[in-house]
Structure I
Amino acid sequence: MKKIMNKLICLIPLFFLAAACHNNDRGNRSSDNDNTTLITGSLEQGRNQDVYLQTITSRTFVTLDTIKIGDDDSFSTTVRVDYPGYFVLRNEDGKGITFVAVGNDTVNVKGDYHDLRYFTLSGNHDLEQLTLLNKKTQDFLARMDQYARMTNDSISSPNYTNIKLRINEEYKKAFNNLRDYSVNFIRQNQGSLVTLLALSNQLGPRFYVFNPVQDMPLFLSADSALYASYPENDAVLALHNQVITLKNQQVASESGSAGMLSPGDTPPEINLPSPDGKNRALSSTRGKVVLLDFWASWCPPCRRENPNLVENYRKYHSKGFEIYQVSLDKEKQNWVSAIRSDHLDWIHVSDLKYWNSMVVPLYNINSIPTNYLLDRNGKIIAANLRGEALSQKLDDIFNH
């Protein structure tokens, strides 16, 4: 199980300094239905300071607006939201409040500009619930600091052992209280984006409220509800891929499966339809150096790697380099559009069965992108080469 944990995908970076969001069915909506979210509120001690509105996309923070706080500590701005997503309001020190907007809604924020750990959110039920969850989390963190001070102050005491045992018991009780509250929070808000924030709540370095292995039923339940409503949200997709990875790795662990293919192995044959409906076999590429790449149009990391594949394909195709790209898409139009948009001028195949594709168990695929570099005899040279690592390997093959 330890091996499983080491491979898990990180869900959302820096989300739990503060957070707030809501789902499609709750909250105040403006009557013009223009997909605009109004963000308004007041931050004490924030007079004439700047606050920055950022969006979070594929683990990247993009600044959308710099908002000047007024003389009365108030601020207001709007942002267009075409698809529900995560946003952050940050102060000059980089501290922030994370929330979700779905479009045509309102987010009200109150807090202290220089200390954003505690805040009040309003505008709908979910925002109010997130305020309570954050307060519960911050109260626990404050208690942790108190326990640490008590432990340090009692080191020289002749009763240190008994004092430490008592503190440990109090700590366990406080943590279990937070955990129980969080479980109920997730169950009571099933299907809302706020549950993802609670599910991946991080209290410190490698210290989370929930463990994906031990709490797998909770992860499965949250994933089922969230993915049905928000399949295009990056964070929801990351959770979905994590759950699939975890399930596959558990099955592999229980069955004794070796997992990834190794250098020198000949990978299993693939013979699936291309966009024109004609089957293309992997074995038809023998005689060339081939990148066997598993991807999908809905996979942001895959799409970000495509420009690197395009560059290497243009550089080495005439020297005998080919790409055989297998998609885990389920909609042909999305697959074909991504091929055209990303300028992917090589071999493409897919059975359009998503994670039920025949290649998933055949190659024990736990997450994408996944790739194998094959030599001219169809044997594996290396696995999961991306970015500069792939470019360097191809340079070694074709130029040395």
Structure II
Amino acid sequence: MITERLYYTDAYLRTFLAHVTAVEPSGDWGPHPGVILDRTAFYPTSGGQPHDTGTLAGVPVADVVDAGDVVIHVLNGSAADPGLAPSVEVEGVVDWGRRFDHMQQHTAQHILSAAFAGLLGAETVSVHLGASSTLDLALPVLSPDDARRVEDEANRVAFDNRVVTVRFVSDAEAAALGLRRPPKRAGEIRIVEVADCDRSACGGTHVGRTAEIAPLLLRRWERAKGHVRVEFLSGWRALADYRWKHALVAEWSARLTVADRELGAAFERIAREARERERALVEARARLIAYEAAERLAAAPAASHPKVLRLVMSGRDPDEVRRLLREITGRESCIVLAGDEGTGRLYFARSAGEGPAMAALLEQASRLVGGRGGGTPEFAQGAVPAGDAVARALAHAEEAVRGA
């Protein structure tokens, strides 16, 4: 069995008639049935380009698999469907929106690869054309200026509306054509040529004229696996990207009452002001913590040495509580037993060398009320059930400290 590949000669073919030659109930592609036709316009996943979707005899085509001489159409349906039996003639309908998108991205890839090679001497190492279209290039780095040069050249080719042609030649003829991308197979070779731009061996689908892919955009790039990976957009994808970005710029320009080209400076000013406010807030919090520490120490009974402070709080930020305990224990010799009734958190701290080890004390106190915790001799923290279990754990710990 051999499947005639109609997309090789007519990428714009949307509907076709074909005869079923075989139906497999399942296979390497999964549990769904796979249908083989004598001819097809459905493109199978290959060469970095995703497969087509659509319908076959009204049944959705979920995947298309290249299996050498044949193309397997994986369906979201039953293999027993009488409309898909061997020898039956069926109609195939290709999802044109998906197909044309892939034609745009694949043709754009050829033009961009040629531009990178011609301007920067950068070979295209690999291609991925999916939800995100990317090129991996043999480059150590890509500068913004070089990216702009490549983007400009690719768009010049697109706006020139050059012809994109397909022809079949022998492998000997292909070797004499000076292909940017040489064939990976022998025998008859399919050549895709963008006039005065690129000539490559390729089995994918492409537009007929380059204006159909305009504009082309290099969206971003990064180092990946020893190469430079460039994400690009073409045609409708580029327009969709422009639309949401333009809407975002327009919205924030209106909010900040600045011109769109002044938006970057406006955001930088806002970020700078936010950093300044954050620094001021940190300093204010530090002053408040210092004031609270002094106040707590002043209110603590001075009958024992070191002082023992029991602090019951609710809803305090854990980092803030830890800063408070460090501030208190750093000011004078003391032991601080703190708990948050809202969260059940316990925090025990001591000045250096004062009193029992906090880790052992907290473990003992928390275990008595169904909690746990740990830490160091100087500081420990843990958790017990929220509510009155916090007060009971603190009372037990204070009693243990004062009785030591």
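Readers should treat all values here as calculations from the given coordinates under stated rules, not as data from a laboratory. Being a predicted model, the structure only gives us computed values, none of them experimental. Cβ atoms are built from the backbone, for glycine too; each structure is taken alone.
In table form, for the structure just shown:
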{"quantity": "Test item: Rg and Dmax of the Cα atoms in Å, for residues 67-290 alone calculated as 24.2, 80, pick one of I, II", "calculated": "I"}
{"quantity": "Structures I, II, by volume of the Cα convex hull per residue in Å³: label with the highest value", "calculated": "II"}
{"quantity": "Comparison of I, II - label where relative contact order in percent (Cα under 8 Å, 6 or more apart) is highest", "calculated": "I"}
{"quantity": "Entry that produces 6.7 once distance in nm of label points 7 Å out along Cα→Cβ at positions 83 and 371 is calculated, selected from I, II", "calculated": "II"}
{"quantity": "If distance in nm of label points 7 Å out along Cα→Cβ at positions 275 and 363 is computed and equals 1.9, the structure in I, II", "calculated": "I"}
